[in-house]
Structure I
Amino acid sequence: MPLCGLVGPPNAGKSTLFAASTLMDVKIADYPFTTIEPNVGVAYVRIPCVCKELGVKDNPRNSPCIDGNRFVPVKMIDVAGLVPDAWRGRGLGNRFLDHMRRADVLIVVVDASGCTDSEGRKVSPGSHDPLEDVLFIEREIDMWIYQILKKEWDKVVKLVEVARKDIREVLQERLSGLGVTIEHVSQALVNTGLVNKRVGVWNDEDLLTFIREVRRMAKPMLVAANKIDMPTADEHVERMMEALKGKYEVVPISAVAELALRRAAKAGLINYLPGDKDFEILKPDQLTTRQRKALDYIRENVLEKWGSTGVQELINKAFLEVLGMVVVFPVEDENRFTDHYGNVLPDAYLMPKGSTALDLAYKIHTDLGEKFICAIDARSKRRLGADYRLNHRDVIKIMAGR
């Protein structure tokens, strides 16, 4: 299951975002380092299900379908907040950075209202620039990776220039724990122009340039501009979007509003699905005055103003746009769209960008991959080869030998 990591300074709202995305009970407080041990839970990518298009009533197993919306599970990890110089071991930096290794994509959570500084301390509303937090988080991650390579750099040079090892393989081996592939290393060397420079004459800036490019590919990021329910957020959000255009997607969110709506929906007080533009009150008589005021505030200051709480959009963008993943529906019967047991559209898998029909076969079961004959597009009944590139919302049957 793909994994996104929530990173950012203390008190930016990471734990609230995690709770809102997963509905797991986590410790939430407005002081630094509330989170010490990482929280890991399941969030969901929301897409239109193919059931209505195919004219069937589905009964999913791994991914709920609610009112024609399919919710595909992903993992989310919330780790301790980062402070400046975390890469040197300050705060809980080293522990955080180690937990981050597993993430496929990083969501940088910042306080867009400017009410907390980079240390997580409360400041006058609007007085802190959250753009500074995005840049320092980026720097901390780069410097952490820099440390990993720098302490073995003499050995890297000897392996490449004396033992004549392939520089791509040597660098990838040392960064493999971060999810860095040989393709990432090769492309980074080309993109930075370092492919034509002897590794023995690289200086510190060359190494950092390479690391920034590798990190960009292996640990792609987007920004969650949190606390848009606060009046001081508007200007900061607009400025971040302009400053980071073409580099990082900035998604305005209110984690606290999403959490309140999801808890109210779970209690049966309102009708609301993550990502909806509004909610419907189901039990007005059971709402306290305080709850009614809170819902009115969320509707006026978040939903009507911003279009949604932004949380579901953030999750979708992380996996579908930043990672470029696609959702595929595997079936065994291409006519009834069922599995072996008659379940209609039983599963929905998130597949990496560029995945093929053969990759899907292996995802379902190793035997299917090893005995792969062909795939069938369940919509058109067209036969597909092993190298067919999967498209978003494909419905696919795998044919395998015995």
Structure II
Amino acid sequence: MQKKRVVIAGMGFGGLRAAKALAGSDVELTMIDRNNYHLFQPLLYQVATAGLEQEAIAYPLRGLTRQWPNASFLLAEIGGVDLAGKSVLTDAGSIPYDYLIVAAGSRTNFFNMKSVETYAFDLKQLAQAEDLRNHILLTFEHASRETDPQRRAALLTFVIVGGGPTGVEFAGALRELIVYVLSQDYSTIGVTETRIVLVEAADSLLTAMPANLRLYAHQKLCSMGVEVLLENRVVGATAESVELHGGAVIPSHTLLWSAGVAAADLAGRLDGVERGAAGRVVVQPGLNLKEYPEVFVVGDMSCCVENGAPLPMMAPVASQQGDYAARMILAREQGKTLPPFHYFDKGAMATIGRSSAVAAAAGFTFRGYVAWLAWLLLHLYYLIGFRNRLVVMMNWTYAYWFQERQVRLITAKKRRAEQL
């Protein structure tokens, strides 16, 4: 009897967890992604702030498939899915399937602000983190020889939009990079000349966390020298400025956008399916499509409602959904059923800086050194590959003891270098 083919479209957290659950089972597994590696996105900001090498947070997918029987990987761009014909349409040809797990993730949501999309950096891809690191280092190179005080101030002003974990963690890491490293590399630039502005539309940072942790994060960032602007929105940008909704303009050559995400473009190319907020695909309690029960949508693309609201677009949700979709496929092949998907919230955490973080789990809250240590250990645990764990641990240990960042390399003068 021919084995059923399971195709996984996208190898982020949801796709990877599904693949692991299906590996070694009695199905033919095909994984498709535009990149030949799995990216550990929660640590992208550390690549952007010269804390880690790019390779330390990525793992080659073919290194996984060679360990799994009946598994293969295809490097390809997915253009769409022929749901009726049961095939995935790629630039490498049409890939038929018996079961499909769509886990293409999300894209940055700029809320139709074209100027912001043009001039802002975001952190969704490995190349974007390297691009941002190059840009930050180039601003210091240019500022070190700039004689116009206003232009120099704009070069040394960094605006971060979004007070979620990414924005908070990037702001803290960038401040420490400037204070402990770049101020030593560039002796003509004083720490007080630099400015980091964190803009958040809500009335607090880290809105998903308890009030005491939100307050702690706010106070900690302020004590580090980060300016926090709450209840503010960015409405426009140029190469040299950022405009707020009240009309205020911040002269700056660097804008990082971490204020929202939407479903990947592939969601819009699934014909005849219902979509919810942010373009996410509405799924049944079993994470499958109502019209096509053999198709599962997991992770950021999936609009799965629990307790009256869609589940958040976070890595833990994607991982649990990927595992569930795989188990659902195996159960169907065995003639069994599973109860509807239920997300188990293990808590949330964010690091702010050296020996400082916030964490909430099982009704308890932690902050400071204990939360920071827990953050380190959990991120090391979820990284793929012994070498990656070892390299990241060594980098973190070196940075902790010597307050140094070794990866401050300008690898390309591209994108906005000419606008500095």
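Supply the structure label, taken from I, II, corresponding to FRET efficiency 1/(1 + (r/R0)^6) of positions 8 and 248 (r between Cβ atoms, R0 = 41 Å, to 0.05) with the calculated value 1.00. Clearly, the read-out refers to I.
Could you tell me which structure in I, II was used to calculate relative contact order in percent (Cα under 8 Å, 6 or more apart) as 16?
Details: I: 16; II: 20.
Clearly, the read-out refers to I.
Here distance in nm of label points 7 Å out along Cα→Cβ at positions 128 and 280 was derived from just one of the structures I, II, and that gives 4.1; the source is I. To test your reading of the models, identify which of I, II gives 24.0, 79 for Rg and Dmax of the Cα atoms in Å, for residues 136-295 alone when calculated. Value 24.0, 79 for Rg and Dmax of the Cα atoms in Å, for residues 136-295 alone corresponds to I out of I, II. Tell me which of I, II gives 0.35 when you compute FRET efficiency 1/(1 + (r/R0)^6) of positions 160 and 384 (r between Cβ atoms, R0 = 25 Å, to 0.05). Working through the options, I get structure II.
When distance in nm of label points 7 Å out along Cα→Cβ at positions 56 and 216 is worked out for each of I, II, structure I gives the greatest result.
Computed from the coordinates by the stated procedures, all read-outs in this text should not be read as laboratory data. Everything quoted here is computed from the prediction, not taken from an experiment. Cβ atoms are built from the backbone, for glycine too; each structure is taken alone.
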